[in-house]
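Pasting the structures here.
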Structure I
Amino acid sequence: MISSARGMGGSFLRRAPLRIWAGDDLIYTSLGQTGLNVSAMCMGSLVMGPAQYNLSIEEGNSLIQRALDWGVNFFDTSEFYGAYPYLRCLSQKKNIIISSRSYAVSESQMKRSLEVARSELNRDRIEIFGLHEQESGLTLKGHREALEYLAESREKGIIDAVSVSTHYVSCVRSAAMLPEIDVIFAILNMQGLGIADGSREDMEEALAFARYMGKGIYLMKALGGGHLYRQPFEALSYARDFPHKDSVCVGVKNEYELEFACKVLCSEISTEEIAEAYSISRSTPKRLVVEGWCEGCGKCADKCGFSAITIVNGKATIDESRCMLCGYCARVCPNFCLKVV
């Protein structure tokens, strides 16, 4: 077993994270004990990829360049998203942090996933690589072989840090205790939407504990997968002001959304701009559509981590109160019946 002192014990538990300021704007924060300095906003790639809006590579690259112009240096992706082609444009950029992950369980599977990422992103080293959608200590134990391979890759300098992503409070608590894990990517928003096994307060406490244990923390689903679109400023402000995190991941599909998120998370925003955001968000609700040719195979229901899809009368049926609009179901549908619009 590969083990290190990283994230366990020591005086660093009370050491304040490094923060770098530019004038009145917070630009970068140290990501736990990884030695990586990340922007207060992390740009997520799920929205631009085939699971959701399926932007052209040119559109995606243009959006990424605008993020760089804003000072964003932290980009989140996953092998499952199919979004590596968008992020390949970052291969020659300096001081860029890319975080990716895989569903791999075994050493050989994780080795393949890491090599795919290095090849498709055109990078010798991936800054952060980890386990996708973990649920508990038992899930992490089941992925032990893959986790140990990542820890070995960290020691070899192939990656800088090992991560887990999760919607579960129990997983955050378990990951906080594992020295192999450096970074936790967890769901949190002002209404606690999408947390699979507890309340917002439960997740807040778990993340505070993980931060105490020296883990780098960044947040997903600050806008509740789109459910909080009527309150974009309050939702992003809650995530921004949550003290036990280093960055907030936001997926955007156009420059307007990018600029709004950057202003709330990293800079300043006027009351007029907030009012405009409310007006736009109310006129463009986000939803998951099931096309009429759905055959009810059930693969989408099996994939959904939020129990939002059931098969009724041979068709996929969506419980909108549970759906987080991630689009993972669309990625596994053999007939392309589902899409986020």
Structure II
Amino acid sequence: MNIVCAGISHRGATVDVREKFAVAPHELEQALSRIRGIDGLAGAVIVSTCNRVEYYTASVCPIRVLDGLREYLQERTGANEAPLYTHDSPASIRHLFRVASGLDSMVIGETEILGQIKQAYAAATACGATTRHLNKLFQHAFRVAKQVRSETRITRGSTSVGSVAVDLAGKIFGALTGRTIMILGAGKTSERTARSLVSRGAGTVIVANRTFGRAARLAEEIGGMAVHFDNWRNAFDNVDILICSTAAPHPIVTREKLEPLLRRRNDRPLFIIDLAVPRDAEASLNDLENVYLFDIDSLEQIARESLEVRRAEVVRCEKMIDQHVGEFVGWMRNHIAFHA
């Protein structure tokens, strides 16, 4: 049995490429069903986040499976070529352990990715898409990530996309005291970002989400206010920072919607931090006067700055991971089976 990984990430693909390959939560079951039809593929887990889309599969025919995955991705995206990287055992095992530990993230040491991988694995398990080998692999990956986080200092500093976004807001304004922030989307990324903003002294946080109850719960927890998603523009006049992190398949903050709102703002600057993939904000918004748009790729420079704090710890983390890769490869050699 071989573990095959194929994917794209922030390391080789910009956000405009990654958003074409993103798999929304409601698409996961269908996508898993489709790729399980690939000849030689025994099971699969799909990890889709703002910075990566990766397919982990168990197979005895890795070349055939990779060909099938390329054909599926071309069919799904319409792209003839993609900056796709591929790994098979043991490189695929090491790659997953590094990803789960935050070593392959835009923000080295970030902790959010572990929760995202756990959700991806749970979704695949619920669909009956995993196998014995994949179950063992992902459970081992969770243990590796826990050890790396508890026994090294790799998580010091800004360790999530949301916290880096808050750092960016702080650099823009100097202090966040009294600033009004609007958050579109009440998912985990939005929640973490909102809590970071409040901890940094943000004056008012407005939360809009398609499910109003979820927006109301988050607003209550952080001392903010909730608005119905369809009415977010009515609460926009005093907003200084707009943070977008919805699961919409297309931009929801468009030039057509924003230009009328800007005329009511008396030339006050507006900073938009778009954490969503696919993007929530049209790229052309950056051309508007007094509008400053940052998408997920724009956070990379800040991520590099925080990397310096952790660079010495990476070597320790890699040694831990190498040891765990050896253990897992040894387990695989002792549990060889086609349907595993």
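Throughout, read-outs are computed from the coordinates displayed, never taken from laboratory work. These numbers come from a predicted model, not from an experiment. Cβ atoms are built from the backbone, for glycine too; each structure is taken alone.
So the values come out like this:
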quantity: Value 23.2, calculated as mean count of other Cβ atoms within 10 Å over residues 35-42, assigned to which of I, II; calculated: I
quantity: With distance in nm of label points 7 Å out along Cα→Cβ at positions 115 and 179 derived as 3.0, matching label from I, II; calculated: I
quantity: Source structure (of I, II) for helix-only ellipticity at 222 nm (-39500 (n - 2.57) for each DSSP H run of 4 or more, over all residues; to 500), computed value -14500; calculated: II
quantity: Comparison of I, II by distance in nm of label points 7 Å out along Cα→Cβ at positions 27 and 291 - largest value held by; calculated: I
quantity: At a computed 21.0, 70 (Rg and Dmax of the Cα atoms in Å), which of I, II; calculated: II
